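Read-outs: derived from the displayed coordinates by stated rules, not from any lab. Note that the structure is a prediction, hence the values are computed from the model and not measured. Cβ atoms are built from the backbone, for glycine too; each structure is taken alone.
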Structure 1
């Protein structure tokens with residue numbers, strides 16, 4: 001009985017991380033610290049990190065006096081949402097440093 005409960009929990013964790021449709025329509029917002037550059041990606045619509053990086057480089061070329069050259073993600077990780085663990089560890093959108101905008 002105990003083995004079957006452990007198996008069920010592990011199975012749920014694995015399946016929920018590989019078969020997730022919760023990302024459809026989800027937006028992820030990034031900015032620099034002074035919010036002079038802001039960008040939102042939406043992977044389901046084709047707006048991705050490479051577009052953001054390209055636009056940020058264009059922004060830096062147009063504004064060479066900008067001292068804030070670091071991009072931050074403005075969305076935090078919620079470790080209670082176990083179905084996102086795979087994204088937290090393997091998706092590059094989570095590699096940016098976190099900036100609390102509140």
Structure 2
């Protein structure tokens with residue numbers, strides 16, 4: 001996972017609305033940073049975090065335990081309530097709920 005994350009992080013090309021996407025080599029989390037120059041509504045918070053897990057455990061814990069299964073993704077802006085209510089480990093971002101799809105609120 002670390003090599004893929006490093007390659008992605010070193011080669012990401014910003015788009016009109018997304019200034020950065022980083023992948024954590026430690027746990028596979030993906031952090032999306034929106035460009036507030038293009039989306040000024042996000043000045044109060046411009047990060048969305050996608051957190052992977054298997055059977056409710058973060059990837060490093062699942063791997064250490066030899067847990068097999070599908071990867072579930074928690075999507076979170078400023079609060080992460082949807083993911084928490086589903087029992088998924090979640091790292092919150094900063095985008096306000098009103099700007100997010102329902103799965104990320």
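Here are a few things to note about the model shown:
- Value -5500, calculated as helix-only ellipticity at 222 nm (-39500 (n - 2.57) for each DSSP H run of 4 or more, over all residues; to 500), assigned to which of 1, 2: 2
- Structure (1, 2) behind the derived value 15.7 of Kirkwood radius over Cα pairs in Å: 1
- Each of the structures 1, 2 was assessed by relative contact order in percent (Cα under 8 Å, 6 or more apart); the largest value belongs to 1.
- Structure with the greatest value (metric distance in nm of label points 7 Å out along Cα→Cβ at positions 11 and 83, set 1, 2): 2
- Mean count of other Cβ atoms within 10 Å over residues 3-10 - structure with the largest value, from 1, 2: 2
- Answer label among 1, 2 for the case where mean count of other Cβ atoms within 10 Å over residues 27-34, calculated from the coordinates, equals 18.9: 2
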